[in-house]
Structure 1
Amino acid sequence: MKFENTGLESMQIDLNQLTHIMEQHGMVLAGQWDYERVTYDRKFELKEGIYYLRIFGFAAKGDVGAEDALIELMAPLLGKHYYPHGVEYGDNEYFPESLVQTCEKLLTDIKGEILYYV
């Protein structure tokens with residue numbers, strides 16, 4: 001499920017500030033980065049299954065590996081995990097309304113904090 005018109009799309013922020021904000025909201029960078037891209041994840045374990053909220057970004061300037069990059073954010077996604085195949089984001093997936101609402105609030109809160117820094 002793609003979250004559109006969140007206001008996060010195309011926002012640009014320093015990598016270190018972004019990581020700090022994301023960590024405050026339970027979003028983990030872990031090993032999901034290369035020198036040009038980052039992916040922040042938050043895992044939700046519900047009775048309906050395991051879901052991931054993902055926020056992607058890419059280096060508009062600089063180098064992620066050197067921790068010196070200006071990250072441009074992309075549209076967030078919500079996906080359901082299927083073992084052992086991975087995460088599916090399709091329109092045919094079922095996403096509990098309470099989870100969608102939680103993710104929307106989380107994205108609004110993250111946007112508000114990013115606006116404070118930019």
Structure 2
Amino acid sequence: MHELSIAHSLVEIAIEAADNAGMKEVKSLYLKLGALSGVVKEALEFSFDVVIEGTPLEGARLIIEDVPVKVFCPDCQEAHILPEPFPMRCPECGTKTGEVLEGREMELYALEGGEGDA
């Protein structure tokens with residue numbers, strides 16, 4: 001279960017970012033998680049709850065924003081969000097495409113601090 005090591009890395013990054021920002025308390029971590037990231041959301045949430053015990057982040061919440069797969073269709077010359085990650089076909093015209101624009105990311109993009117934190 002690689003989600004445990006990912007959760008551990010997220011906690012390390014968040015602690016360092018909070019220290020650099022002068023935050024005394026972190027209430028929430030905000031993460032973008034792509035459908036093609038290879039990470040099981042539920043396993044990451046469970047792992048996060050285990051990893052934060054005994055750290056400065058104890059009690060913080062992990063808020064995950066699901067990012068769908070967005071592809072570029074060579075025939076339509078437009079970007080489209082796929083209703084499901086597979087098959088990788090344009091939902092408008094059915095053309096196969098492998099040009100993924102979004103959906104692979106795993107990005108810690110914000111921390112929410114406690115009272116008195118910026």
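Each value in this text was obtained by applying a stated rule to the coordinates, not by laboratory testing. Nothing here was measured: the structure is a model prediction, and the numbers come from that model. Cβ atoms are built from the backbone, for glycine too; each structure is taken alone.
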Among 1, 2, structure where distance in nm of label points 7 Å out along Cα→Cβ at positions 85 and 101 as derived comes to 2.0: 2
With Rg and Dmax of the Cα atoms in Å derived as 14.1, 42, matching label from 1, 2: 1
Comparing relative contact order in percent (Cα under 8 Å, 6 or more apart) across structures 1, 2, which is largest? 2
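The value 1.00 for FRET efficiency 1/(1 + (r/R0)^6) of positions 45 and 93 (r between Cβ atoms, R0 = 41 Å, to 0.05) was derived from one model only; which of 1, 2 is it?
Numbers: 1: 1.00; 2: 0.65.
Considering all the candidates, the number was obtained from 1.
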